[in-house]
Structure 1
């Protein structure tokens, strides 16, 4: 099997409107399609990160909490590429988000840090330029 990239990342949220606001209005991801699924009492919001990658944001009534943060077996965190970590931190803080101190990747020498979405999903910004 040969893969050509990541198509989408699926996230289940506990408060749909709060998470929609976070991913659309703060992180700036564009809405591709928003669908309400009455049989599941659930929304599915398709968001564009870039031309090749999407986030599928799901809402379900009463989803279970994440097992631990972030050392549970499974997905650890999502990392978004940015041109300048300091500028990204300033932007996130202007939206009252808590951001950890900058770290330096001991292997690549690149700067990165973490913040969280409305459900405490750990998100990383990683300087790629």
Structure 2
């Protein structure tokens, strides 16, 4: 009986630790990508096409790095929505449709915040 209790406690502690680790990584990833999106929006509104293109390329690279790790524990549908928003934003920017690019950028931010909220450990998500 004692071995079973110790094993259960170890498993629970391990689950809680891994959950905290994934929450922190998700929060850090969302903050990083959201900051990049804010910089892109700022450059778009200023009309700096070259800088905006550079920022979009940086965003793509950072998102690919984060996506690979986030895919282990977040639903792929949610990540695919962010991928779609980034690709749409990039294509709208390349066709010089700044208002649509800005809308896709905001949609990407919203989805990222939704992912963070959905995976956070709080009372609302438990029940």
Structure 3
């Protein structure tokens, strides 16, 4: 099995090189690194959990597309919320991305490394 790093030449805010790949394909599995509500300009999406969940999910979708996948290929999602009071609003927005039922998911409260309200990573399964 070979490991393919997808989008490995990335920079973060201020042009800083990021020491990870947005996604890695290992055989039939695609592992997407944690995505936050970061806009193209490197700034976090303003607003509350609703706006940040939408932006984060769009970032997940963009990385999946680079790996030749869609949300339909996602088998597992991990979610970190900065504030547990945001859970129900997050859940409502998240559910809109999986109208036919979602993948397996874990959601925990955690202080995030950047000034964001949410982080999401996913594992997709897409046979080559």
Exercise. Out of 1, 2, 3, which one gives 22.2 for mean count of other Cβ atoms within 10 Å over residues 30-37 as computed from the coordinates?
Worked result: 3
Exercise. One of 1, 2, 3 was used to calculate helix-only ellipticity at 222 nm (-39500 (n - 2.57) for each DSSP H run of 4 or more, over all residues; to 500), giving -30500; which?
Worked result: 2
Exercise. Here relative contact order in percent (Cα under 8 Å, 6 or more apart) has been calculated and equals 22, so which of 1, 2, 3 was it run on?
Worked result: 1
Problem set entry | Read-out distance in nm of label points 7 Å out along Cα→Cβ at positions 86 and 118, computed value 3.3, structure in 1, 2, 3 | 1
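Where a number appears in this text, it was derived from the coordinates with a stated rule and is not lab data. Keep in mind it's a predicted model, so treat the numbers as computed, not measured. Cβ atoms are built from the backbone, for glycine too; each structure is taken alone.
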